[in-house]
Structure 1
Amino acid sequence: MESLEVSARTVEEAIQLALDQLGVDREEVEVSVVKEGKPGILGLGADQAVVRVTPLVSTAEPASDVAGTAKDALERLIDLMGVAGSVTPQEPPDMQEELGITTSVFFDIRGDDLGILIGRRGQTLTSLQYILRLIVGHQTKVWEPIFIDVEGYKQRRYQGLQNLARNMAEQAEAKGVPFTLEPMSAYERRIVHLALAEHPRVTTESIGQGEARRVVIIPRK
């Protein structure tokens, strides 16, 4: 997969811009700092930082082996959390392809009272997926994008974010002022950006740092 070079005032800002463009999280890429950059004095002599971000890809074990390891690890994790649920391998939903995300390892967890696995705005689910990727990567020594869902939550969230983006775009256009959405993960921000990518009267950008990063919908001038 091709690398992406991005420049910004600082290295961290450049990395965040690249993650937003790729729609991935920090642990899914390899980062090389091409140029550190410097702030300059009173804005004079400033030099932007440049980073090269390369998405990690699987290069060794077949996806079936990774999937088996991932399923065992995920079942163990939810058991340690004291949650009764069944882990079912599934074909990646259409939304993955629409978001430009390629994976052959996708699980849906089903059972009763699984809200604890989702958490507020899906934060627990995001953390669980991150931990699972670390465990599987450590055991298999390869990278394979692994996605998990709970009772179809991500599909519902995907549709809800698309509707939210379009509704907020209408308000931003009607009132002529930007609208800032709630903090979201890189995955969810990508949903909003793509939902409005072809909108003729608004544009979007991400602001903030870390977990506080969010999308702003801005009327076009």
Structure 2
Amino acid sequence: MEASDAADHIAEVGEAGAANERFRSRVALLIAFMAMLLAITSLGGGNVAEDMFNNNIQASDTWSFYQAKNIRQTGYRLAADELESELAMHGDSLKPEVRQGIEEKIKTYRETAARYESEPDKNEPDNPLKGEGKKELSARAQDFAAQRERAQRQDPNFDFAEALFQIAIVLASVAILANSRAVVTGAVAAGAVASVLMLNGFFLFVKLPF
């Protein structure tokens, strides 16, 4: 081998080594970027799981409060009906003051039962989710249930995205060791799908078919 040939060979080896180093550096940056996206995905998935749990409890508690309110309202209505029946049967034989007292009780029971139907919050009377009446409690419970169902639709997106990001990071790590651009392509593809799922987890562009 002549000196010029040797010099050319050394230059080629050097260029190959530099190219390999650039390849490894770029893949390392890709791994760091996907690790960041994995952290965001994990955070989103954790928040969604917490939302599912909390909204499920809130919906259950609010419906329980609604049922208790409904039972009390029914009790007041039955009591008013019973007193009205007493007046219808024995009203003529009662003293005026006794009759007046019964009529006042009937009025109070009816007013209380009506208040239980709808009792808006004094500070936010126009907010249908505020207040302690059956109407407001029903709306609030349905809102909690809707938030729970949204979180349930979000959750699988984050689960699949997290798994794919982990696979992509493993493939990229293998690509560095094997110096394989084909493996990097697989890592990029998995990362791209994971990114789409992550975004869909936050914004629910489409509903997953599974």
Relative contact order in percent (Cα under 8 Å, 6 or more apart) derived as 28 - corresponding label from 1, 2: 2
Upon calculation of FRET efficiency 1/(1 + (r/R0)^6) of positions 51 and 155 (r between Cβ atoms, R0 = 30 Å, to 0.05) from the atomic coordinates, which of the structures 1, 2 produces 0.35? 1
As an exercise: FRET efficiency 1/(1 + (r/R0)^6) of positions 19 and 83 (r between Cβ atoms, R0 = 25 Å, to 0.05), calculated from one structure in 1, 2, equals 0.25. Which structure is it? 1
Given 2.07 for Cα Rg over 2.2 N^0.38 Å, calculated: source structure among 1, 2: 2
Taking distance in nm of label points 7 Å out along Cα→Cβ at positions 147 and 171 as the criterion, which structure among 1, 2 has the greatest value? 2
Which of 1, 2 yields -31500 for helix-only ellipticity at 222 nm (-39500 (n - 2.57) for each DSSP H run of 4 or more, over all residues; to 500), as computed? 2
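Each reported figure results from applying straightforward, stated rules to the coordinates on display, with no laboratory input. Everything numeric here is computed off the predicted structure, so don't read it as measured data. Cβ atoms are built from the backbone, for glycine too; each structure is taken alone.
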